[in-house]
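Structures incoming, each one as structure tokens.
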Structure I
Amino acid sequence: MKNYIKLFAVSSLFVLGACSNDFLENEPYTEKVTENFYKTPKDAYEGVVAIYDILQREAYGGPLLISEQASDDCFGGYGIADAQADLEWDRFLYVSDKDMNKDTWKTLYQGIYRSNILLENLDKIDWGTDAALKTKYEAEARFLRAHFHFQLAKMFGDIVALDHTLDASELYSPRVAPEVTYALIAGDLKFAADNLGSDNYSQPGNPNYGHVTKWAAESYLARTFLFYTDYYKKADLAGVVSKTQAVAYINDAVNNSGHALVADFSHLWLAASLENFAGEDNTEMVWAVRFNGSGKGDWNLHEGNRFQVLIAPRGGAIGRYATGWGGATVNPKLYKAYGLGDTRRDATIINFAGEGLNFDAQAREQRQYTGYAWKKYCPITDAAGKAIVEVNGGNFQIDNYQDLAVIRFADVLLMAAELNLGTNDGFAQTCLDRVRDRAYKDQAHHLAVTKKVIMEERRLELALEGQRYFDLIRQGTTVAKAAIDNADTDPQFNVTFRPETLGWFPLPQSQIILSNGTMSQNAGW
């Protein structure tokens, strides 16, 4: 145990804060990180699982929810007596809770720490003749390390990039320039893309469903390339991946992955298509965070999707929709942005009045009620009006089970359209057309492919999936402000984006204090 405590103190104090008993008791895999643990491939597999476990904790209300509240598509929501932080994410304020982003910071650095622990111990294992398995685990760990870094970097800007566990002399490491962070991200993703297997895990019965693949890595490379080169006005991804390489990666994912669009958009979402749900292992899911309801009310486990209850209708089940906390109410502007005949609107958003549902906002104590809520990811009820998760013996707060899509094939197509603009416009047009043809269920709604058209298509296709805010800020603060600013006769819906923040969120004040002067607060906060 002494070895474990030393490792924790040296490697995690800076990013996680004090070493609490609760943290120690809830980290079963970290307790095994000693000099003599990593001996067999099975030990390495446990290390890989420990990294994936962090992904489930991102669903507590991290980048997905925060960025949607900050975007033009949602308000803060929740109940009239709930904490003010959700209103402050919506309104770009930083008043009531100076540590409002600490859980996101802590969780993502936990993921980086676990990734580095595994990577530093792979050479200690006797792999026998199975060197390929070592490469696979290294590629998965590096992909996940890149994911955690990117989640941090697109929220906070300059961060502390970590390609190893810290020793005592590095506890007060400063934040680094973005090109340093993105070079690490790009290198990790490139390694993953070049070394992961080419199987399509969404094929029925694939036991590796949920693990990252070559196609996920290629797609994630494109995502980071687009964000970095747009936001920082660079020609390549931190000198590691060129535009030509990024195009080759995303085109490979389009042409050779075996992934495809589900024929009907509504079939992707359980609440939108109860009878025709395509299932979570459908061909469109390039990579998703997996959940299940096996925890059965055990708050010490992290198997269920705790995000779903946050955005479900407040104050009790209504229609097919199970109850929740009413977070991130949907802006009517998003509902109205969909064109006539676009099937994505009613599969994405609950329109209470339009669906004949009498939602009494005052009785339910719903804050910032707009008449619209999330249909994507909303938990559902059975015919008797009881939450399915409770019918199955679980707790409606922590045992919801729907996976969260990180990369869908529709996103791959839209990234390919964007990256091929100007060099292969025909292919870019084809990729855009495929997405719109599915949305309208015909071929009569094509638009000439341009960057502006693609960005609006991303808004409609990927609404409420955590992409919109970052798509806005990568186009510049002027574009973000024009979209996000909201003036209303009801002041609770007034929002003013502040360009002086540069689009970044405030750092947790506790981390600034722990840094002993090496970190300062982001501009504008």
Structure II
Amino acid sequence: MQSVTPPFARRRTILAALAASASLPWASALQAAPTRGGAANLAMIAEPQGLDPMITTADLVGTIMQHVYEPLYTFDANWNVAPMLAESLPTVSKDGLTYTIPLRKGVKFHNGREMTADDVVASLQRWMELSPRGKSVGAQLASLTAKDPHTVEFKMKAIYAPLLAQLALPSGMAAIMARESIAPQLKDFTGTGPYRFKERRPDQYTVLVRFDGYNPRKEPASGYAGKREAVLDELRFVPVPNANTRVEGALSGQFHYADLLPVEAMTRVEKAQPAVVPIVTRNFGFPYIVFNTKEGLLASAPLRRAVQTAVGSGELMAAGFGDNRFFTAEPNFFPKGTPYYSAAGDKLYNERNPQLAKDQAAKAGYNGQPVRIMASRQYEFHYNMALVMAEQLKKAGFKTELVVVDWATLVQRRNDPKLWDVYFTHSGLFPEPMLSPPQLGDGAPGWWETPAKKSALDAFNQEAVIARRGPLWGKVQQVVYDEVPFIEVGKFNSLSARSAKLEGYTPAIWPFFWNTGLAK
């Protein structure tokens, strides 16, 4: 069995100088150089709603397009920020406001042209206009300029501690694009990555092929950082919305990799060893329930609090994952032993109190309107939790309407505040709080913008010292519990599977397939 330990399991600081005392599974997964050539069939949970990595925080889009586009920075195996298209970490001015970033020379786009600072500036300007995370950075930015062909400079309005982490995340990626390819709606996917876009046939596949002009970094591979090599000729990302079909395809050898399998498939996958290798990612992430704070029934904060009172998160997690080896129900957003652990708001977690919720709703003026709960069966645990939440709300006197759509449709519909009140999603568990969920940023579906949020986040993001920054997270967490823009349900482990023929694969939250080959 392969496993990956996310940021908190073996280290106690984030993006900081303290090294982990134990080696991480990223490193143990490294093997002898895999065989060059071949095509890998990769079963994904759905058809991506698009291939623009900036405009959506959907993990599926980031997973695919991180092979085509690269950011200035990325994360190594210890979740430290590491340079990718940047030559090195930035030089930061004494006041903490100016970041000078040197760029690598000789990096080629897929059209053969060399990357320059003008491409970087144009790309990041687009990211700050379109991406929820980019908008958060843009709100703190005084200027972004190309100082020379291989240097860019950020000037911030105030100290903004998450800047480099925001630039490094694959989801909602700050992708560097050839400036001539940039458009409001991308049609030309020209990046610098080890694979280039070849073809997409909706509901069939997205095909990426090796970019022979790729210029890799020289450092050894470490997490997403270091040397990347396109060993495989071709990556075929196949949408397989039915979870059981992904299981059967993995067991039969149809797929070399199958993403996010239902946890009840664990026994079957284990029995299929050594031909099939189960991949358990501990503390993979957290499901969360997003509320529409802009329009509709739950634009009312008191009604959101009534819904929160009715919800039993422990029951939701049990419905979503069944086997208690795969989930934890706890109120803290970050695990004990990490800088951002806090018990703030814990009395409002997992209340499951229908009578109190009914009383709160009545005082808030509830008069029988349905709560529209949107979920997708392509993430089966989302759907199962939505079913239970609907029943919990009914016990508290709410009417509910369960809207079940495919994931691409959900991602599209959640952008329209007239179409939903609640939707289910999940996020990876990252070492930097501002990386997830996107609702902590600006403009993400849910549209949570209040003075209390701004005050708590400004204080948190303008403190660069982790020892002082950690306690400030508790104030943010308390505002989330008080205003209920979303409910963090719990934490979960994920199950995926790969063929034993897939050599050199390194488990990761966003699976990547550079440095990976197929045995002959």
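Of structures I, II, which gives -13000 when helix-only ellipticity at 222 nm (-39500 (n - 2.57) for each DSSP H run of 4 or more, over all residues; to 500) is computed from the coordinates?
Answer by label: I.
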Seminar exercise, completed: Output 23 (relative contact order in percent (Cα under 8 Å, 6 or more apart), calculated) maps, among I, II, to structure II
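If distance in nm of label points 7 Å out along Cα→Cβ at positions 127 and 303 is computed to be 3.8, which of I, II is the source? Working shown, then result.
Details: I: 3.2; II: 3.8.
Answer for the origin of the read-out: II.
Here Rg and Dmax of the Cα atoms in Å, for residues 175-278 alone was calculated and came to 17.3, 51; which of the structures I, II was it taken from?
II
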Problem set entry | Value 35, 28, 21, calculated as semi-axes √(5λ) of the Cα gyration tensor in Å, assigned to which of I, II | II
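Throughout, read-outs are computed from the coordinates displayed, never taken from laboratory work. This one's a predicted model, so the numbers in the text were calculated from it and none came from an experiment. Cβ atoms are built from the backbone, for glycine too; each structure is taken alone.
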